[in-house]
Structure 1
Amino acid sequence: MKTYPSSDDARGLRFGIVAARFNHLITQRLVEGCVESLIAQGASPDDVHVAWVPGAFELPQAARALAQSGRYDALAALGCVIRGGTPHFDYVCRGVTDGLRELMRDGDVPVAFGVLTTDDAAQALARAGGAEGNKGAEAAQVAVEMARLLRRLASGPDPSP
């Protein structure tokens with residue numbers, strides 16, 4: 001059996017982070033967790049770029065522009081949508097999810113999904129460096145692993161079992 005092993009080595013890879021300013025307190029913590037994790041995995045700070053967009057709904061368009069630039073090995077989309085009293089939450093979440101999924105399906109650059117969709121601010125804070133960890137850091141891990149995996153898939157499996 002031939003396998004495609006995973007790797008958490010970010011050395012030599014370039015990363016684009018797309019972050020939503022809406023719910024900035026939460027998203028800033030996600031960005032910090034993502035950047036810290038990428039650097040801890042070996043990425044050079046000069047190879048990590050952050051593009052801010054107005055809100056979560058704009059993440060797919062900016063992520064597509066970064067992916068099409070050819071400058072990045074992987075992207076992370078970070079944001080936070082907190083449920084309110086109207087269906088707006090559902091529309092924004094669906095638009096972000098569908099847009100990023102389409103980018104992943106149609107493109108060659110992996111996109112880590114780090115968009116929190118929570119019922120309230122307390123849940124968001126718990127997932128942005130609180131009791132539930134930092135989903136931005138988790139998105140960084142996904143970005144690194146997928147960048148390495150896609151390179152391996154393109155070149156074929158390692159000769160060892």
Structure 2
Amino acid sequence: MADNETVTVEQYLHSSFEHDAEYVDGTVVLRCAPRKPHSRMQSYLDRTLYHVGQMLGYQVFPEQRIRTQIAPARYRVPDLCVTQWEPPEDVFTEPPFLCVEILSPDDTAVDVWTKIREYLAFGVAYVWIVDPDTATGEVHSAEGTERVENGIFRAGEIEVHLEGV
């Protein structure tokens with residue numbers, strides 16, 4: 001399948017992609033191939049969130065498909081997501097506690113903001129937007145947006161320090 005190809009939900013769910021694609025309103029949307037800074041940050045956050053989350057009872061899932069809307073159908077694939085339970089299904093249909101999006105050079109502000117709004121509307125408590133080059137970013141929640149300049153990202157009782165990554 002090609003980027004922006006119109007397919008059914010069933011075709012999307014039974015397809016695989018080199019870097020898992022998202023599904024937005026009947027269209028397959030390919031995600032950017034990760035570059036070294038993105039990959040390094042994703043690996044660090046996966047390990048760190050697993051360690052921190054395990055002590056607090058959270059589960060961490062890299063590149064997990066999440067159905068954020070039923071009609072029109074939307075499936076997103078955050079770089080990482082954190083749940084407060086062990087989801088029983090292969091494609092999550094309940095909102096995770098935290099979704100993490102690590103910026104890539106090809107990401108546009110419109111696309112990032114669309115995902116943030118979609119995750120929050122779906123019921124995700126926290127959305128982290130992480131710049132892998134500067135270890136800065138934003139934490140979004142229903143309460144608003146907090147700019148992160150010091151490399152310390154928080155979501156409830158979860159706290160991750162990115163300095164030196």
Using relative contact order in percent (Cα under 8 Å, 6 or more apart) as the calculated read-out, with 16 as its value, let me know the right label among 1, 2. 2
Computing semi-axes √(5λ) of the Cα gyration tensor in Å gives 28, 17, 15 for which of 1, 2? 1
Which entry (1, 2) yields the derived value 2.5 for distance in nm of label points 7 Å out along Cα→Cβ at positions 63 and 135: 2
helix-only ellipticity at 222 nm (-39500 (n - 2.57) for each DSSP H run of 4 or more, over all residues; to 500) computed as -15000: which structure among 1, 2? 1
Value 14.0, calculated as mean count of other Cβ atoms within 10 Å over residues 39-46, assigned to which of 1, 2: 1
Tell me which of 1, 2 gives -0.78, -1.23 when you compute log10 I(q)/I(0) by the Debye sum over Cα atoms at q = 0.17, 0.25 Å⁻¹, for residues 7-94 alone. 2
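Values in this text are rule-based calculations from the coordinates and carry no lab data. Just so we're clear, the structure is a prediction, and the values are computed from it rather than from any experiment. Cβ atoms are built from the backbone, for glycine too; each structure is taken alone.
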